[in-house]
Structures are given as C-alpha cells and as structure tokens.
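Each in structure tokens, the structures are laid out below.
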Structure 1
Amino acid sequence: MLLCTDKDGWTAWQCATEWGNSEILQKLCEWAKEKLTTEEIKNKLLLDTDKDGTTAWHYAAKWRISDLLERLCELAEENLTTEEKSYKSFLGTDRDGRTAWQRSAERGNTEILQKLWEWAKEILTIEVINNNLLLGTDKCGSTAWHYTAARCNAEILQSEC
C-alpha cells in the first residue's frame, strides 16, 4: 500500500511529504519499519525522488517538519551507508539545484538547519562540508551561506567553519 503509485508515479509517502502531513508521515514511518525491507526503505522512502528530483529531505526542509527530519535521520541511520546518507540526504539536488540544506536556509528554517548541521558534522568530512554543503551553488548561483545570511542565524555555521 505504501509503495503503490498513482498515475503520476507518486506514492503515498511522496504525497504525505509533499503536503507536509506530519500525522500521516508518523504512521507511514511506523508501518514502513514493520512491513518494508531495508532495500524498500532505502530506495523508496529515503533515496527516491519525485518527478522534480525532490526527496523527502527537501520536503522536510521546505515545510519545516522537524519530526519528519528526525524520522528520516533514524531511518537513514538504520538503512543507509555513510555515502548514501551524505550524497542523497545532504547533497542531492532538486529541480532548482538546491539541496535540503539550502531549502532549510532559504526558508529561514533555523531549527531544521541546526539539526541538519549537527548530523552533517557526524557523517561528512570537513572537505565535503566546505566544498559541497557550504559552497555548492544552486541554479541561481546562491550558496547555503547566501540563504543563511539572508534568512537564518549564521552563528550556526560560524563556529564550525
């Protein structure tokens, strides 16, 4: 049921993340842990993209869904390799070339930005953080620094760089 797709190829998971429905996402996460294999969780919930290249990580950032981000982190810890965690959850880009990190900063979402930052420090090397996470540009040429300076608390980044 969780992995069935509609005519546009969307699953219930993608619909719930797109619309930021925290209550349904909570239930879907619980159901996924009970019913899905590691490969299904990895490929259909954590790493899957919609038609615009957007992942659940992007939607958690876009809609400021802290509990979704925490569940994604839990599922990722249990089901993804370090490389998969870093390159899809942090460095995967949507149709605008933005990462979940940039979406958080763009939306002024300091709480999720802080959580992503703490998690990034655990799984990414300082080189990847500097070259990709902080200095990587979207299609408009903006970096996470631009968005953070404009809409968030830059002190989140300052102490680490």
Structure 2
Amino acid sequence: MGLFFKKKEAAMREEAVKSVSNFHLDRARKADKENDYTTAAREYRKTISILKKDNPEEFRTVSEEFENFVKRDPIFKEILSVFLSGIKEHPEIKPIDISLGGIAKNWGEIYGFKRVLEPIDIKYFFDFAEKFGYIKIDSDTGKINIQNKTKENE
C-alpha cells in the first residue's frame, strides 16, 4: 500500500506544479501582451523557479521563451545601458562591487534610468548580459569586460 500512496502523492505534486507554473506563465504572457514588462519578467522568473526542479523539459522551453522576452524587453535594455555605461567608466569594477551599497548605488540617477535600481535589476543584468554576449567576466581577475556587440550578433 505504501507504493500506491507514493505514486498518488507524486501525481498530485506533479499536477500542483503544473497548475502553479501555468498560472504564472499565463500571467507572464498576459503582462507581456499588455506591455507590462516588469510583471512579465517577474512572472517568468516565478515560472522558471517552479519548473527548474520538477519539470526539466518544460523548464528549458519556458527558459527559452523568457530569453526571447528579455531580448525585446525595454526595461532590460535600459538596465543594460545603465550598467554598461557604469562599467565603461569604471573598467576595473567586479561584479561584487556592483551593489546598491557600492559604486552602482546611484548609477540609475547618473545614467537616466527612470527609477531606483533594485537588487533584482542587478540580478537581471547579470543573468542575461553575459548570456547574450554583452559582457564577459574574467575568471582569473573577476573583472567585467564589455564585449563588442554588433547588430548581427544581437
């Protein structure tokens, strides 16, 4: 009888994961259609967080969808611009130096970002800037190197 309950529990968990992840994914897509980029990004992150452990196949699919969203997200582009400008002016900066208490604290104000930079903005930048080839973090020095991106490889 123990095996029956384990299978039943696993099936219930799988259904709960699917239900919750679909809820957040639907919200992400709806927010995207409504040009509510902040909500869309947040809901994509929630969906991915739920799927990462319990559904690797769906995780990959939604991660790809999120990446495509980020590539056209105007808020990511603004955050990217702020951080790339700051990094250019501070070429010896390391990721650890970029924190709200550190050198990047007032970058939003300096570089014309429309709101205060939050910790999630820093995470958003680092999650995708290197993945998309805008920066490369030197594994020996920890220094952030800006990569030369052209229209062809964006």
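Read the figures in this text as sums done on the coordinates, not as results from a lab. Keep in mind that this is a model prediction, so the values were computed, not measured. Cβ atoms are built from the backbone, for glycine too; each structure is taken alone.
Listing for the model above:
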quantity: Read-out mean count of other Cβ atoms within 10 Å over residues 12-19, computed value 12.0, structure in 1, 2; calculated: 2
quantity: Origin of the derived value 54 (percent of Cα pairs over 21 Å apart; candidates 1, 2); calculated: 2
quantity: Of the structures 1, 2, the one that -21000 was derived from, the read-out being helix-only ellipticity at 222 nm (-39500 (n - 2.57) for each DSSP H run of 4 or more, over all residues; to 500); calculated: 2
